[in-house]
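Here, each number is a calculation from the coordinates, and none is a lab measurement. Here the structure is a predicted model, which means the values were calculated and not measured. Cβ atoms are built from the backbone, for glycine too; each structure is taken alone.
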Structure I
């Protein structure tokens, strides 16, 4: 572990892309808040892994669809870790893969509430702390989008729509808060093995691989590495950018 001087909040960080990102950022000197909603044991395991390696981390429960819980989450970061440097808006909800006529209202609403509305609320709280006009030192916001937001997705139309909105929010917000010293970018993962790929029929999994020019399904660390780069000084002149992490698909 390098010396901790930076603070990152990763939403939806108890598993998958969020967990990989939290672990990588901790290895690169960030004190990390692991946000989770239900998976408390997994979140605590990640915190322990970081602390055992000499890093600093906390786990905080919050439903990202709830504005009041989001405010409490950010206050916890303020009090226990210090000034926020980076927000990774990773929490997401795919919902049920089915035809739109078979989707219930609650699933559609929750998809938008988590993937878009909650993401906006989190960005707003981060900007309150990072904006130079409010006494902040600037910072970086990374939104986790999806290739479905650009190309659509079969039987996941509400999810795809929410991610398309995230892309436009990223671009618009970057222009608004650039003068405040805040960069806003997004990563757009394609097919990533977050554990769900193991449940796929072998033939489906094989077909997915064949559809990817690089010939393999991505790993969460592939996405985490891009996020880490977007937070670094190496990308200091980038904002409003949506980076595909999809193996060319």
Structure II
């Protein structure tokens, strides 16, 4: 039996390499609700970051590259990096199959392998930071700062430790909630992460992305209609001062100071 990886980072890398090597990953990410989520996310990122046809994008922890390949048609260039060789292999296959010429994918381990410096207008960290232990999380934020040009933007999206859907899900469907949970991932305190981003040299703001839609896409990926309905309901819920802090996922939009 192979030895269990010793460090939290190694355990995460091992888990994701096995996940992306399996048919489960492709099946899950190709489901209608998950595809609908990716399309909404790309449109949202374009709106809230101001990305345009001249924007150069670096995506940290790109996985299979679904979001990056959708985004490529709206920006100048996309570089997706991930620690999983299996994920990068699939992302490159999909890029070639779709004929996307302004995107590329590279295997890279954050904190160990160097990133380009001052070459990008937008850095994405979509559902990445909550997988990283604190030292590596800080390294990723600071690497993003170095990779950005002056006045470049960092966009992060992560689950909140205060999310109401997480508490309900653990009570009602605990096995389903754990199905896609990796060994070291955890929910993050939004204000805490905002503080870390600001300490790294960014002018940053925090807002909530959703309540119901993304969790439903993950738990019921075949039900696109349910995702679409919950997305529009979320547009209302995240604007209600009394409950928005119970939202599922939060985003930080940060400008390099």
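Here are some notes:
- Highest-scoring entry among I, II, by relative contact order in percent (Cα under 8 Å, 6 or more apart), is II.
- Calculated for structures I, II, distance in nm of label points 7 Å out along Cα→Cβ at positions 185 and 217 is largest in I.
- Per distance in nm of label points 7 Å out along Cα→Cβ at positions 41 and 145, the highest-valued of structures I, II: I
- Structure (I, II) behind the derived value 1.8 of distance in nm of label points 7 Å out along Cα→Cβ at positions 17 and 193: I
- Parent structure of the calculated result -0.87, -0.96, -1.26, -1.32, given that log10 I(q)/I(0) by the Debye sum over Cα atoms at q = 0.15, 0.16, 0.20, 0.21 Å⁻¹, for residues 97-240 alone is the read-out and I, II the choices: I
- Comparison of I, II by distance in nm of label points 7 Å out along Cα→Cβ at positions 57 and 121 - largest value held by: I
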